[in-house]
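Each in structure tokens, the structures are laid out below.
Nothing in this text is a laboratory measurement; each read-out follows from the coordinates by a stated rule. Worth saying up front: this structure is predicted, and the values here are computed from it rather than measured. Cβ atoms are built from the backbone, for glycine too; each structure is taken alone.
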Structure 1
Amino acid sequence: MENIKQNNNNIPVPHITIDRQGKVLSANEHMGEVFLYEGIVGADVFTLTGFKAQDLFDIAENRKHPILSRNEKKFKVVPYHETDDENVLAVVFLDVTGFEELKDRYNDEKPCIAKIQIDNYDELIEAQLENGSANLAAAIEKIIRDWANGLNASVGRIKNNKYMVWFAQGNLEKEGFRKFEILDEVRKLNSGTDFPASLSIGIGVGGKTMDITEDYADGALDMALGRGGDQAVIKHINKTEYYGGKLQSVEKRNKGKSRIVGHALTLLISQASRIFIMGHRYTDMDSFGAALGIARLCMVNGKNPYIVIENPNESLEDLLSQARDSGKYNLIGCERAISMCEKDSLVIVVDTHRPDIVQCPELLQISEKQVVIDHHRKMEPSIEFPLLNYMESYASSASELVTEILEYMLPRREMDKLEAEALLAGIIVDTNYFSSRTGVRTFEAAAWLRRQGADPTEVKRFFQEAPDYARMKGKALSEAVIMGNGIALASFDEKRSDAQLLCAQLADRLLSLKGIRASFACGRNMDRRTVISARSLGDVNVQVIMEKMGGGGHLNNAGAQVDLSVEGAIKKIMEITEESNV
């Protein structure tokens with residue numbers, strides 16, 4: 001021990017030795033630069049530094065040195081084995097205050113780029129002109145420029161509805177703490193329409209060059225728009241942050257985009273050597289209905305596509321059986337699809353944009369030609385660089401988006417009755433019988449499908465429940481927990497292949513109870529994962545809550561799959577709602 005103390009005093013920087021239990025065996029005279037108090041020897045290293053002894057022993061092996069802030073200074077903590085005794089560790093504290101301050105200053109002064117877009121600009125301006133006023137655009141621009149001034153930023157208008165802002169990264173952190181109040185200010189303006197004005201903001205941070213940072217900003221803005229607007233998205237090199245998102249996505253009146261997407265998709269189909277259509281895992285009614293609709297578009301253009309489907313939702317049994325019996329569709333599993341897919345094959349993904357939950361992720365790795373048609377708010381990870389990306393979060397369902405495409409691409413009655421009924425069933429499921437997320441275009445799509453031969457009575461047969469299913473649902477509802485803040489939670493622990501559908505129906509049913517503002521239902525699927533469905537009447541943003549659990553969706557309709565137990569998932573939801581003051 002005397003030798004250790006002598007060695008410590010010979011080292012001209014703060015230095016201690018500890019044992020495996022974290023007890024400080026020795027400390028040299030320079031440790032007063034790190035700690036203002038005495039009595040270091042014999043103390044616990046975790047109490048002194050916040051680092052556990054085992055963590056310091058591990059750091060000595062992997063060479064990753066943490067920073068410790070003490071005494072208004074910053075020290076790099078460098079553990080190493082000073083002797084052959086593996087149970088004794090030396091720890092040096094190197095004063096890196098100047099370096100860290102320089103690094104912080106460098107990061108604070110790095111340029112950020114923001115792209116700002118006024119949501120639904122055409123509809124807003126049209127309403128203003130009808131009212132004989134043009135003050136709204138000027139009011140929004142003033143808010144944007146005032147916000148930029150608060151950041152000491154430079155701002156320029158690119159288009160009538162789009163702005164570009166440059167500012168220092170240090171100012172961005174200040175704005176983040178304020179939760180982007182600019183979104184609230186714009187929303188409070190009198191828009192003269194039945195929906196408020198809103199902004200989408202995409203911010204790029206940390207690019208090695210300005211053009212890379214601008215690419216981050218463009219990607220962030222696409223993410224904000226894909227998630228329905230009225231929010232700010234900050235994209236760093238290795239993470240993405242979200243703020244806002246309090247409004248429902250506003251339905252666009254103009255269907256021109258459907259026509260453009262339809263023509264582009266038809267061109268890609270006509271040029272493809274082989275076509276694969278797939279949705280998400282545990283295919284549901286909306287995913288399969290959209291797939292059948294796209295298959296019809298392929299057939300009309302002389303192609304014979306493959307629909308990839310495995311482990312479908314149990315509710316799909318009757319519809320899937322009819323599709324198989326008809327002999328009109330190539331329904332294949334993942335293994336066969338992988339063996340057939342080539343680099344120039346066209347893969348069309350419906351009802352999801354996340355590569356980690358598609359029916360067959362391997363197809364995305366093989367094919368270089370991909371199309372995404374989805375109605376969910378954009379999340380990460382998402383399918384990168386698709387040839388065609390049709391994502392509209394205002395739409396009720398993927399089936400609605402596909403139906404609008406078919407309206408333009410199938411001028412004559414060339415749709416099979418089963419396809420029309422499958423698409424209508426997909427819309428009905430995702431709107432809970434037209435009671436939520438339903439716009440004018442949703443009813444127009446349903447009416448067009450009815451003209452194509454969809455029989456509502458036949459569609460209703462797709463939703464008939466087995467007696468044991470009804471009993472399970474009734475038991476879960478009777479045991480539901482209703483919290484004082486208007487949150488209702490239901491669950492079941494039995495492993496079921498139709499867990500996703502059952503959870504969705506439970507959440508929908510709970511939301512119909514008086515006084516309930518938001519509902520959550522949890523159950524286990526065949527992979528022993530816990531499935532969560534979340535619903536809201538609008539004043540609780542369940543999308544944000546589900547994102548904190550690794551899922552996502554819409555403001556009033558979201559979900560997730562987690563590796564927690566059902567009980568653990570319920571507990572986690574309660575914690576999040578309490579932290580969010582729901």
Structure 2
Amino acid sequence: MLKRWQRLDRDDWLMRLGVLLLALWLAVTLMLPLGTLLIKSFRDADGAWAGLGNYITYFATPSLTQSLWNSLWTSTLITALVLPLAYVYAYALTRTAMLGKTVFKALALIPILAPSLLPAISLIYLFGNQGLLNSWMFGASIYGPIGIVISQVFYCFPHALMILVVALSMADARHYEAARVLGASPLRTFWTVTLPGSKYGLISAGFVVFTLAITDFGIAKVIGGRFNVLATDIFKQVIGQQNFEMGAVVGFVLLLPAVVAFGTDRWVQRRQVALLTARAVPLVPTRNASRDWGLWLFCALVAGAMLVMLGMAVWASLVTRWPYNLNLTLANYQFSDFDSEGWKAWRNSLSMAAWTAVLGTVIIVTGAYLLEKTRGFALVRGATQLMAMLSMAVPGLVLGLSYIFFFNAPGHPLGFIYGTLVILVVNSIAHFYTVGHITATTALKQLDSEFEAVSASLKVSLGRMFARVTVPVCMPAVLDISIYLFVNAMTTVSAVIFLYGSETKLAAVSIIHMDEAGFTAAAAAMAVVIVATSASVKLLHSLLTRHLMRTTQAWRAR
């Protein structure tokens with residue numbers, strides 16, 4: 001044992017220390033807060049141990065269990081609607097020769113740049129009590145499950161689309177050639193070749209959509225009306241009734257289906273087999289006029305619906321007084337007239353998103369490198385890897401609520417960050433950690449271990465190797481992580497609704513408050529500002545990525 005430890009050089013010690021620090025970070029920002037939330041759910045209002053009493057009360061309260069059922073069936077319906085829409089759209093983008101695929105893909109990703117509240121606000125202006133197309137509702141109300149389902153379909157669609165585009169992009173042309181030679185019809189080829197080849201992507205997309213739908217707070221808060229779901233129940237218990245113990249119980253009830261969905265998705269992905277072998281022939285879509293134009297029309301309708309949602313929000317933000325005075329004005333962008341923080345809320349969001357992108361990218365990329373390149377130390381690395389993957393399964397509301405109990409506890413050494421911008425940045429990094437970690441790990445796995453061997457033979461430290469070789473080579477992935485963190489931090493609502501202070505109100509939170517106060521046009525204006533900000537930063541990211549690919553990544557092209 002002594003000899004083995006003696007063989008560890010300075011770099012090995014530093015790498016292991018780095019893994020320990022990463023494990024500590026993930027424990028403090030994720031595991032300990034969740035553990036505190038779990039303990040809180042077993043205590044009463046006086047702090048005494050209550051055992052399962054709170055859970056018994058929860059399941060004995062009809063209104064609360066009805067919320068659980070409402071969340072489950074609406075999320076299932078949303079998933080059932082989104083998957084076929086996204087699958088056909090992804091099929092059109094990857095398996096046809098139709099015109100305008102780049103434009104259609106860009107339009108379909110618009111909802112990612114917007115807070116989830118935007119489609120809900122647009123639907124109110126379209127189909128609300130004084131909506132432009134209210135007569136189309138035939139007496140039904142958009143406030144409730146109908147509005148939630150339509151808004152969630154808009155919000156979840158691009159997330160499913162991105163997964164399915166990847167799944168359908170991988171295909172071996174030999175399978176389709178064999179089906180053609182055997183005389184299989186296009187429909188039979190689809191059922192026997194295309195669908196089985198993309199089933200794992202379809203399953204993963206389904207779990208992602210279900211998790212997004214059941215955990216979202218903003219849509220249900222704006223357009224849910226009296227239709228209660230788990231996400232709004234947590235808010236009512238904590239903010240409305242100050243019943244933190246029951247809020248903790250509802251939080252864990254909400255956490256359970258998200259964890260089950262995440263765990264099942266991980267299990268399904270482990271069963272996936274390689275679709276492309278070394279002898280595979282890439283599938284090149286061929287022209288088929290009837291198919292291409294039919295799918296072009298479908299994509300145009302879906303993309304048009306996306307533009308209508310965004311356009312309605314923009315128009316509503318410019319109308320003087322809906323529906324009595326439709327003259328255009330910028331008065332709704334004078335946010336100080338509708339919210340005490342005014343434009344400060346947007347500046348807070350911009351600062352929080354920027355810090356999340358910068359610090360989060362550094363932590364995630366460095367952490368992934370430590371976990372991938374550290375020799376030995378398997379037990380600690382395995383536990384840290386598990387924590388890094390777990391954050392994807394934790395809903396933002398649950399994580400935010402757990403931060404209240406953990407960081408706001410009396411005598412907590414980090415209690416001074418509660419109510420500041422720091423805790424919002426920490427929460428956002430923890431909430432969106434997993435996707436960035438997977439992206440960084442995937443990029444690092446593409447680097448041969450010979451790089452480290454050569455650096456060791458040349459007596460170059462791993463730190464210098466990381467800064468001079470690894471980061472520049474992985475720069476496209478690093479930029480992707482940073483823009484992912486920025487956009488999500490800019491648009492998130494549920495993760496921060498419990499954590500902002502009097503000086504750190506965010507733009508997404510301001511939307512909820514203005515909508516509650518009846519200033520729906522101003523709320524739409526703030527949502528439009530968030531979209532414009534996210535789109536601008538995304539454009540800068542694209543330009544920077546293109547510049548880097550030309551200047552520092554030229555070696556990638558032959």
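Assuming -21500 is helix-only ellipticity at 222 nm (-39500 (n - 2.57) for each DSSP H run of 4 or more, over all residues; to 500) as calculated from a single structure, say which of 1, 2 it is.
Going through each structure in turn, the value belongs to 2.
If you rank structures 1, 2 by relative contact order in percent (Cα under 8 Å, 6 or more apart), which sits at the top with the largest value?
Largest one: structure 2.
Given a computed value of 24 for percent of Cα pairs over 29 Å apart, for residues 222-381 alone, which structure among 1, 2 does it belong to?
Values: 1: 24; 2: 64.
This figure was derived from 1.
Out of 1, 2, which has the highest value for Rg/Rh (Cα atoms, Kirkwood Rh)?
Answer by largest value of Rg/Rh (Cα atoms, Kirkwood Rh): 1.
From 1, 2, which structure was mean count of other Cβ atoms within 10 Å over residues 46-53 = 10.6 calculated on?
2
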